[in-house]
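Read the figures in this text as sums done on the coordinates, not as results from a lab. The structure displayed is predicted, hence computed values, not measured ones. Cβ atoms are built from the backbone, for glycine too; each structure is taken alone.
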Structure 1
């Protein structure tokens, strides 16, 4: 509920980055690998019962979930470092605040090195946040995180070896949560602790049948937590100039301007069932830019600098600034930090002013109620458009006469003395729209994202020229249509059947074609899951291009982070160790020089004079190169040339042509049998090399 303080507020240029995770998982997550105990920084114990009693003494003026505690920690200097088997190094440090049921971290300095990742998780390794990268760093060099369950948080920094730069991570404070607002106890994530705190039992989950028809508006509402242990509700609202611009509308009395950069917004925190009390807490965004606010209208509007990812499925609510009396009203909110609820008034609202002159709509609730932390939640009219936000009220599950709320009018906040005290400049710069419908990004087809890569194949690689031979193309053997579908490769996400032209294959020189490859985009959290594929052309200079011979490969996927893999018909595939962010602008990922760490580390490629090349020799296309024993890749070479005369040769486009010179040879100079031996080490014929792919 409302706590009045402050005066007219000017807009603050608090540019921040989202807390959106960029994929991956803490090292060894979900496995049996023994983790060495990290160093521990312990804060003095706080008495939870005493904190709850303090809130009780304060009455209804506030409803805290926690308290902020200062702590100075240099993670890289105070943590314990270890080296992994796949050419990474890991630093871990644990911060504990006894008596807490959940903890969040405010980094006073957050500056990871390129390709480094930061994770946070509880001491029992049940739930984690991240990975966070240099893309999460605010311009002022800080970052605030969501909460993890329990009284301790492990901070883990993972860097490639060698690291291109030094990571700097310093903790300035933590928020000690003493209310289990997310129901971690009920999920078994807390030990020796009672179930979580819920709102009044007469509230209605948004998954209940009563919410039918409100599915889009439900997706616009989020709860935010401040580092001082308080929070409110609010909603994304649509704008005329740029639908989907992440404007967040809420109550001025929830505003603490100095900490906006550390606010964490929880989208889709709701129960999947009508009677559930826990929900998803992983879809978060941190911080924003304050655009407008005014005490005497009790409104504030900020802009999230980074748009919530398409995977969050958010909706941008429509609005009505006409001031017409709502004939019915609906509130979607997070009372007492609970999972998202919905409340209904079936009668027309009444208009009134409070003691401070704020213009409000009064709703008498027929189903559900509103409580503390419902503050800022959007009030919708019968047309499902925002007409105000929750400001004040009372409730009682046993006395319907107590169930009312006042919502500050959206229409009253439309005009003001300047752009910093009114809505119109941000939501309708032309000031020509009275009623605006909502915007659903889910109905917008994803744009085509470019992928730009460089890779070398060991077979045709020339270490002197530092490029690959183009003998297959020069001999007219490269097919016009990608060969992988015919070989049984299962394309997904629109890939397969790509064709090029003879004019492209006629090009000579370092930018001429070597062969076809497949590029895969894999899930950022589960690299074994292939989401989209595309066949492309590999040029002698290592560029992977589209069928036109020069353009970037395009994938019709949402902008996000993806593991990127490259596959070839007789070389072992490779994949980026970390998910890579893909957007509208192509960024070169050079997989040949170490600038992009690879999954499996040095075992993923063959090092030729400092250049990483994809290992040759997989004639059987089973992801393994063997020189001897059953299912080896040497015997297929002999079989291809007839199986009896080892000096025979066969010309053509064959998988047994390991060096890709257009001729399969078993013996003599430039033969393909030796290429298999070289791929497994060159000296131990019983050796085996496996593709470093999950």
Structure 2
């Protein structure tokens, strides 16, 4: 009975679980079949489609676009308000949409032409889509391929400073302008009073610099930051030399991008950091008052016979003890805001003569409205901003003669009648208007600006050192800041021209030394002349010219306070310096060449006038088609250096007026005005 019970139990159990086991088997079979299908699918993907998906996977990558940092501001010395800053500008921005066809892009540019009142060719070029087109006068369109300046997914600025009407139209018809959005972007603004515009410089879009073949390209290649194509970067002046401080740190927006450059997704953003603010050593009050004085003064100079053709004036004022530049005039000036919206050729032709900083660079003579070859031919007939020093070199010549002991502080030399003869006796150096100054001391030689006395020093140095004499001269000139770069932290500074080196090589050391001794064989910038004057005032301590006083971060925290820097020290006994200082002071006293300028000035001033006769040679073609040069004429340039007060020098000044005639007459009044304005704000 027990066995029957057991059998019945097993039978019932089997009947209960039999359907369950059957379902389990079906499930296992289903899973097995799915597994087989999965293997087949994976095999297909791996073997048949493997290369395709591998390429697709490789083509997808993470990219980022640079978020431009806002540039730092620039303040003048007094620092009340910025003279260069940023303002918000509503900007039409284009972001290329995936799979936009060429026909769609062309239509978009045509629609934007009507909406933004800009040429469609210009708009398409800014869209940067890989091709451009041109419409000829008959209305025929020519399309050509063009390399992209930036990646497809990057934003391109089409037009800045949209009007309210343009903004409203783009917003209301946004479906008609695929890829176009209106964004607020920062625009660089320069003070409309035009404060030291060439010194401050200007900015332009990075892609313009990148496509140019000049020294800028090399400068920016050495930088680590990544710029957007339309990002504004420094092109000149402080904007360029302090780019690393003003630029800030760009941010990044990260994307997943496919092989065609289309954005798939955005997954991270690093915000930009604003650039640091720069405080200049230039006082805007002084700068404007001096500039306005020069603006009114230039027409008066041009009414004189000697300076009828002059068109430009260059002046520098530097604090003697610190090297701080308080004023830097390259006149005429121009409005640097023209660069922001883009400069058309017609506008550039109007300002190109004023863009270079003539106080440190070679700036051409303004020959507008002449153009092309006619303009080039006329430019060749006039001196540029770097002119022979004339008699302003004589304090350096005197220092050399006294230091090398070929003359003494107490000697008296008789000025020879008819001029100073040298060489075989046929070469003669004469004083201005063939004056004979009689008994001359070193001090009187400076006071009356004796060419003969300086020529004698040049000959005596040559007698002592022969062919090495020009290197002795260079040693003194370079130590005073002449013929070498001053070290001012501005780009593209010219180191001047020392023609006496070529004269020494091609003619003789005697000719080189004699002609250079009174200022006809060397050409220096206004900045070099000012540093030279300050070095003489400092008894040989040459200070680096400083254009920036301090740098602060966006929160106002001091980043750097620029300290005075001594570049070198010319060690000469005080007795010699005193002789030179006394002679330069006598220039401003009775019988001195600047007596009429500083006769009633309340401070004792040391100065040296200069009038450099410059021969102008123009290119001509001979019968064989070879370029030769012939003398066109001779012009007289005005040059002037000074420092004050004599006892405790605070300010050094230089003024250069190409074709300005007598330096004492043309430049002296400007130098005095600079001292007066400095005294008003800082005190002499």
Of the structures labelled 1, 2, which one yields -1500 when helix-only ellipticity at 222 nm (-39500 (n - 2.57) for each DSSP H run of 4 or more, over all residues; to 500) is computed from its coordinates?
1
Per distance in nm of label points 7 Å out along Cα→Cβ at positions 252 and 588, the highest-valued of structures 1, 2:
2
A value of 29.8, 101 was computed for Rg and Dmax of the Cα atoms in Å; which of 1, 2 is the source structure?
1
Work out which structure the value 1.00 belongs to, where FRET efficiency 1/(1 + (r/R0)^6) of positions 76 and 292 (r between Cβ atoms, R0 = 30 Å, to 0.05) was derived from one of 1, 2.
2
Here distance in nm of label points 7 Å out along Cα→Cβ at positions 276 and 332 has been calculated and equals 3.8, so which of 1, 2 was it run on?
2
